[in-house]
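Just so it is clear, none of the values below were taken in a lab; they were calculated from the coordinates. A quick note: this is a predicted structure, and the numbers were derived from the prediction, not measured.
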Structure P
Amino acid sequence: MQTLKQEAIDAISKLPETAHFEEITYRLYIIDRVKKGLDAIKRGESIAVADLKVELGSW
């Protein structure tokens, strides 16, 4: 299992050499949000797609 630091280094190294700071921080932000989402799913903190459709339909 990679450390958080190594994951960040790997993500940044895949970006082009011309990547701007905003692109780097955005990539790291997305990785963080996905990890948090996956962790929430593991803890059972998610809802079924059918329930989500009902909820979105009420907007």
Structure Q
Amino acid sequence: MALDAWVLELLRCPVSGEPLEPVTVDGAEFLTTPSGIRYPVLDGVPVLLADAALRPGQPA
């Protein structure tokens, strides 16, 4: 994923308010919080909707 650093600094988890970091899990891209909530990145666009959030332990 190619989000600029300044964009990542502005993005926050809509559920917890925590900052987000890019990660790749099994070839899929996500933005994740320190507590483990993940948001999918589809076609390079982060889906930052509470309904799209994957909780820790929840499969992608």
Revision key, fill the gap. Candidates P, Q; helix-only ellipticity at 222 nm (-39500 (n - 2.57) for each DSSP H run of 4 or more, over all residues; to 500) computed = -22500; producing structure is P
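Quick check on the output: 16.2, 45 is Rg and Dmax of the Cα atoms in Å, derived from one of P, Q. Which one produced it?
P
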